[in-house]
Structure 1
Amino acid sequence: MEHLSSYILAIGQSPSRVGLARQQSQQRWYQDQGVEVCETEYHYWFDNGVELIQLEEQDHLPETDAAPAADCCLECWISYRVIQTAGLAIRPLRKQFHNRCQQRYWLKMQVAQRVGR
């Protein structure tokens, strides 16, 4: 069984068992209850035939004098969805995160679990 984390690691150029063959992205901006939102969709193709869509949404907040603390993880929505398995058993097929810190922690735990096996 293949694990989704291997593909997310390859996207981030971290050591992984799979290789990223190509990628494409598109971005759109829209208003949601008076807040400007940036939505970016990434389409990834891997060397083993797997295809994955990553969707990121982040509110564009007006510049303020108070910058966020260095250890603060800004809210954003990140989702991954496998759209072509190329006949491989990939688990999970979907994963969502509410910020980059949550994603980093999940990836760290996935790598630790595989090393511990």
Structure 2
Amino acid sequence: MAKALKMYHLPTCSTCKAAVKALKQHGYELELHDIRETPPSAEELGKLIASSGLPIGKWFNTSGEVYREMGLKDKMAAMSDEEKIRLLSSNGMLIKRPIVSDGVKTTIGFREQEFGPEWYGQ
């Protein structure tokens, strides 16, 4: 039985497409969510961030147009973690992608060579 992973992605993103292809090749079933149409809720984001072990700042798509247009680089230091999570959940284009989670471990971004045996079951 294939292991299911939840993935928030942008269907037109080349990195997301590569992640979908690689994970399917490794036998994973993917529950895909278009991050622009249905970004994770603030509550779900809090859980995903906690299971990633990464600071909230790493979750922002700092090279994205929306991040730059909102001038967030200069505003981040003054924001609380709760404010950052609410902001991320309000616009999926602010979130680095793809987000891949098995319900216990979560990753953001995708570099196939960095996905170890715990993901692929090897």
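Values quoted throughout were computed directly from the atomic coordinates according to the rules given, and no laboratory measurement underlies them. Since the model is a prediction, treat every value here as computed from it, not as a measurement. Cβ atoms are built from the backbone, for glycine too; each structure is taken alone.
Details
- Source structure (of 1, 2) for percent of Cα pairs over 17 Å apart, computed value 54: 2
- When distance in nm of label points 7 Å out along Cα→Cβ at positions 35 and 51 is calculated for each of the structures 1, 2, the largest result comes from 1.
- At a computed 22 (relative contact order in percent (Cα under 8 Å, 6 or more apart)), which of 1, 2: 1
- Value -9500, calculated as helix-only ellipticity at 222 nm (-39500 (n - 2.57) for each DSSP H run of 4 or more, over all residues; to 500), assigned to which of 1, 2: 2
- Source structure of the calculated read-out (distance in nm of label points 7 Å out along Cα→Cβ at positions 3 and 75, 3.8) within 1, 2: 2.
- Source structure (of 1, 2) for mean count of other Cβ atoms within 10 Å over residues 19-26, computed value 16.5: 2
- For the set 1, 2, ranking by distance in nm of label points 7 Å out along Cα→Cβ at positions 43 and 83 places 2 highest.
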